Structure 1
Amino acid sequence: MYSAAFADRTHAGQLLARKLMHYCGRPDVIVLGLPRGGVVVAFEVAKALGAPLEVFVVRKLGVPGQEELAMGAIASGGVRVLNDDVVRFLGISPEIIDAVTEKEARELQRREALYRGERPFPELKGRTVIIVDDGLATGATMRAAVAAVRAMGPARVVVAVPTASIQACQSLAQEADEVISVITPEPFYGVGLWYAEFPQTSDEEVRRLLREARSFAGAEGEKP
């Protein structure tokens, strides 16, 4: 019988921050939260580390008719990562993949405008980038985020989550410089299972947390 490890995303972020304290106070560090739920976790991490927080938009590419099953993901910067095993097993055509990608790209652009407004995305070149989500199941969304961030020339990419499957951690360890998870339960089942409360995070909460984070980490996540 399982028991929830985290009261909610705020609690999870506080526990995750304890595992990242070796990055505390470093001027090269920036925290990127994946919306929506990951931003709540990332806020607590950024606050504990004294680091700037920014949102990094990634959209899952769901299989038509089975939208919860990820066949890949897209991220800011035009990066698309596909789950080749899912695509091959289900025989998904390139036309279907492109149609789903186009739809999710529109939502990605909408969210970027909503969360960031006119603020430019901060410079990542030469920085230590900590990418935070509320959990990893397949890891497809995080893989897209890591690939997109890598294209921006950071010195180090760290993946940090409260809970993850062992398989996702192993996969991401080949692509990120460091993967940190508070718990890696086996069997994993799903991200929400390990939270006592796991409500949907609203766009307004994401915007509020980003505004509040700018007050404790300098203007708009700019490098000191």
Structure 2
Amino acid sequence: MQESSAIPFESQLEPLEWAKFIVRTRSTDNYNTAFSILLSHAEKGHPDAEFCLGLLYARGQGVAQDFKLARSWFERAADQGHMSATYFLGKMYHRGYGVPKDIDKAACLYYVPADSGDARAQYALGTIYFDGTDVGKDYKVAAEWFALAAQSGHSEAQFVLGQLHKAGCGVERDVQKAVEWLMSAAVNRHKGAQMLLGNMYETGDGVPADPDEAERWYGMSGKLVTSTL
């Protein structure tokens, strides 16, 4: 009889890759084994393992939620150039998760992955400059970061950029570009974009009124557009 593996199910993945898969898929039944694998690699300085341990502690997945330990593991990975760890560390300071909220520090951390093309960090920087807390409100800079994230397929950035073009906020008012970005977000299943497009076509707001087109977008969003008896 074949001896069973330490990993709870058959897999062609190496143990560390398997543990990372468990964290990504949030497979609760396998957290204990994944945690042990990650810890053994993290203690040897493996940045992916350090990052994944940070996620487990930040989310309370298989362990008690502990933002202090999450920050520690994120910092270790970030010090080795791990972009996702740097992003999540920025998010902790941005939202005040287990640390005093520090928007300026969050922005500095976000810049690193954003400059490397991380759409999440680019969008986060956009929100920081749009809100203006601690860094000064700058709609033009916000729109530039939103545009970079939108071009990488970030649906929320596409939705926001569409609204900025519609309102002429931080960019020139351009309804055609607004519709294009809103459609990109809507195709990416963004309910808000689908609803807004439905409203625009229903009321003729910047586009020709088109009940059929309005119903199509409303239908994608799940909004009921016809009365029932």
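Key figures
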read-out	value
Among 1, 2, which structure scores highest (criterion: FRET efficiency 1/(1 + (r/R0)^6) of positions 35 and 139 (r between Cβ atoms, R0 = 35 Å, to 0.05))	1
For 27 (relative contact order in percent (Cα under 8 Å, 6 or more apart), calculated) the corresponding structure among 1, 2	1
Read-out log10 I(q)/I(0) by the Debye sum over Cα atoms at q = 0.11, 0.23, 0.25, 0.26 Å⁻¹, for residues 27-106 alone, computed value -0.26, -1.01, -1.13, -1.19, structure in 1, 2	2
Among 1, 2, structure where semi-axes √(5λ) of the Cα gyration tensor in Å as derived comes to 26, 21, 16	1
When distance in nm of label points 7 Å out along Cα→Cβ at positions 75 and 99 is computed for each of 1, 2, the largest belongs to	1
Computed -20500 for helix-only ellipticity at 222 nm (-39500 (n - 2.57) for each DSSP H run of 4 or more, over all residues; to 500) - originating structure among 1, 2	2
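Coordinate-derived values only; no laboratory data. Just so we're clear, the structure is a prediction, and the values are computed from it rather than from any experiment. Cβ atoms are built from the backbone, for glycine too; each structure is taken alone.
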